[in-house]
Structure I
């Protein structure tokens with residue numbers, strides 16, 4: 001249900017952004033809004049408190065965000081509170097961000113390597129990913145996991161390329177155990 005809510009509201013915000021030609025502006029505002037909501041659990045508790053009436057919740061939203069965000073985002077926040085969906089606000093924002101990135105063809109690559117990659121290796125990897133995908137830009141997230149022994153694991157969306165030695169050893173072990181059974 002939460003996925004459906006975030007899709008419906010996220011799509012509505014995206015359509016508003018497209019209609020008003022404010023995709024970049026709303027993207028930046030929503031990106032800034034998420035940490036505000038995450039770093040202030042008291043605000044979310046207050047907005048989700050059933051004893052606080054909707055008018056008071058709307059007034060709180062206006063007081064906090066008025067003059068800091070566009071009227072489009074202000075109106076959107078008011079609708080979310082009015083429809084009692086403030087608990088889904090962060091997932092809605094995250095969905096909107098994914099939708100904008102999809103529209104702008106910005107990919108996110110999660111790269112896990114056994115050792116820290118040099119700047120040159122990172123640049124070449126990013127170049128190869130851009131050449132082999134439909135994305136025009138990549139946001140790269142690098143992690144180091146020594147248990148991989150060597151190689152790397154790259155995840156883009158639901159696609160995974162695993163060239164780690166750890167996985168190769170595991171597959172070899174599986175093959176060898178099947179040979180012993182035969």
Structure II
């Protein structure tokens with residue numbers, strides 16, 4: 001089985017600031033969310049966990065898997081999507097003039113990322129490579145794999161596993177600390 005989970009909440013989530021690769025820690029609510037998820041999913045079997053190296057994902061994995069003998073492997077390919085110069089922007093999904101507005105409102109037409117940002121194709125390429133190289137061989141062995149990551153990065157994995165187009169990028173609704181079984 002393949003499972004994904006998004007990190008707990010951060011202060012930037014609460015302020016509606018675009019995080020991307022900016023390395024923000026969990027806040028108290030995010031820690032409580034991860035602790036609740038640890039209890040809720042304590043009976044779900046995982047052989048291995050792959051995790052984004054960003055602190056909010058690392059903290060979530062540590063809390064979620066505390067006391068369980070599950071190896072955690074950090075992989076840069078699981079970092080959140082890079083939004084370049086738009087990182088830190090507040091309420092970007094409310095401002096049509098924001099360069100990342102199309103990414104949230106009409107992802108199929110997100111074709112001009114801001115300076116230093118990652119394109120949809122680049123996101124899909126790196127997460128697809130990760131799936132093929134790291135996850136698929138383990139699933140073929142019958143292993144249960146957990147990925148702890150981020151909203152956009154997890155959405156790209158969902159799209160690839162479920163064969164969805166960019167138009168359905170946000171269809172799954174990647175909530176904080178909600179475990180999703182993919183296959």
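Here are some notes:
- Value 0.95, calculated as Rg/Rh (Cα atoms, Kirkwood Rh), assigned to which of I, II: II
- Ranking I, II by distance in nm of label points 7 Å out along Cα→Cβ at positions 102 and 166, the structure that comes out highest: I
- helix-only ellipticity at 222 nm (-39500 (n - 2.57) for each DSSP H run of 4 or more, over all residues; to 500) from the coordinates reads -9000; which among I, II: II
- Read-out distance in nm of label points 7 Å out along Cα→Cβ at positions 62 and 150, computed value 1.9, structure in I, II: II
- Value 35, calculated as relative contact order in percent (Cα under 8 Å, 6 or more apart), assigned to which of I, II: II
- Computed 2.0 for distance in nm of label points 7 Å out along Cα→Cβ at positions 110 and 126 - originating structure among I, II: I
- Label whose coordinates, when Rg/Rh (Cα atoms, Kirkwood Rh), for residues 46-133 alone is calculated, return 1.06 (choices I, II): II
Read-outs: derived from the displayed coordinates by stated rules, not from any lab. All values reported here derive from a predicted model rather than from experimental measurement. Cβ atoms are built from the backbone, for glycine too; each structure is taken alone.
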